[in-house]
Structure I
Amino acid sequence: MDTEKLYQTYRMLLFSLAYRMLGSVMDAEDIVQDAFLALSQLPMDANIRNEKAYLCKIVTNRCLNLLQSSAKQREVYVGTWLPEPLVHLEGVSLDPSEIYQQRETISTAYLMLLQQLSAVERAVFLLREMFQYPYDEIANMVGKSSFNCRQIFHRAKKGIRHEPPDIRASTVTETQVRQFIQSVIAGDANSLLQLLSPDAVHYTDGGGKAPAAQRPVVGVSRVIPFYMQWMDWFGRPDSHYSYRITTVNGSPGIVMMIGGRIAYVYSFEASDNRIHSIYAVANPDKLKYLEEAVR
């Protein structure tokens, strides 16, 4: 068994599954590494008919175990929970353009939608909807019957279809993102009013470890004043900020640096050609892998 060849062949597929399951880049990478380590430790005469399915089963089970063990921690999470951003920066090994299949399904909005499903529902839904596994193989991976997996999938898909329309928002453009950050820095409320949807929502994930709005800021009449509070800070000579527009979760986003460190990562969703959802991750634990990669 050529483990290195299997790693090159299936690494991104397995990462795609784990990241969508967990919403965490670092945990997904760890689980993928563990899966290949487990594979390499099998006896030489181990009879594995389908290495891809075997690896997917390991990754799925480890994701389910991690989600179960961290459930209580998520219940007491401070403020809004957002998925760990998947960012394309020089030095970061995971390029969103390489993620296996359907880039729109790594958007922040879609990942948040998946979080509404139970862990098993999420696994069954992803394995069937995205990776096209037959129900009998999914059953083997999650320890359910084929019939139960079929029922779980249809229940999960029905739940996703019934989500509000903004969850299925369109991709923002780089021009919109650039106009947004330039308007915020300039303190141009009128430009933001033209750029943002009337029912725009701002989400911040600080995890209790960084300054953040504890609840979503809802409506353009509240979102604009929220950002206008940044005006004075950006105008200070000692603010030492910079930003970079890059790919975040498959779409144009922003990496904000303050004092030489990554402080915020922004992703966006659009609706009716306006920015509808703004997602800002400030929790340093979720930005750690980026800091380490760009040093």
Structure II
Amino acid sequence: MRFLVCGGAGFIGSHVVDRLLSEGHAVEVVDNLSTGSFSNLHQARLSGGDLKIHNIDVTTPEFLDLVSLRRPDVILQLTALSPSAAHSTLALSSAPAVVAALEAARLFGVKKVVLGVPAHLLYGEVPVREIPIKEGRVSEPISVPHVITRTLLQLLAVYREVHAVEYTALAIANVYGPRQRAEDGVVAAFATALANNEAPEFFGSGKQTRDFVFVEDVVDAYVKAATKGDGLVINIGTGVQTSVAALWKEMSAGSTLQPVVGKQRPSDITRFAVSPVRARIQLAWAPFTSLAEGLATVAPQR
């Protein structure tokens, strides 16, 4: 199959590219390098696989020209997963990129679009009794990024109904792993703090929980979604809550560093985890990497 990976030079996207090439697929990477880096594609470029890298923006005419020329079977759209999408002004800029991918699929007969969105922007804060959160959960809009995330899913449904563009939407929990920048996730931030022998900062008490899912597990979900889960929103997470304090304890074993406790940010969710049941049924997917195993891949050498 021929895949076009939007955001393929980013943290998650580059791992997706590595996996697709290892399976013998042809891969077109599109990335404007606003958050991605060519260095993330070092392994892919050495693989000898069918890889082409295009430093262009998805919203430009050049992107339509590329899709017209290359005619991919599937577009994997990862740009809406950028941590910057949590900020209102930048969330607004992610919507045109998704629309551009859908339009390209409509115009040039792309079989499917797989879109990843941050699960916390889709669901927001929910009552503790509803955790792990299931896909049918509808919450009140709490922010601009929340509204935009829901709108993107509605756009997918419209393009499927009106233009026969197939899709699967992945609502992805807190991804971590190699190549993640410190500013883009708490696991990477803690690993960087340990490597630099600096105390990390807790935003709040550290009791807030997250659902940490390893990047290679997320990659597996993307690959499976290319051929399964048509017309569905599917959670990708472990269903397990881990507190920020427990995460630090796990990562800092043997260290004398003590976290600096700051104020909890207004936008922070108190407790969060998503149910992976639908993913198991529809994608034959399950997280296969334990937290300890995943953290070992990002732990600094001491």
- Answer label among I, II for the case where Rg and Dmax of the Cα atoms in Å, for residues 80-239 alone, calculated from the coordinates, equals 19.8, 64: I
- Any idea which of I, II comes out highest on mean count of other Cβ atoms within 10 Å over residues 136-143? I
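Assuming 1.6 is distance in nm of label points 7 Å out along Cα→Cβ at positions 24 and 208 as calculated from a single structure, say which of I, II it is.
Source structure: I.
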- A value of -11000 was computed for helix-only ellipticity at 222 nm (-39500 (n - 2.57) for each DSSP H run of 4 or more, over all residues; to 500); which of I, II is the source structure? II
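No value in this document is a laboratory result; all are computed from the given coordinates. Everything numeric in this text was worked out from a predicted model, so none of it was measured. Cβ atoms are built from the backbone, for glycine too; each structure is taken alone.
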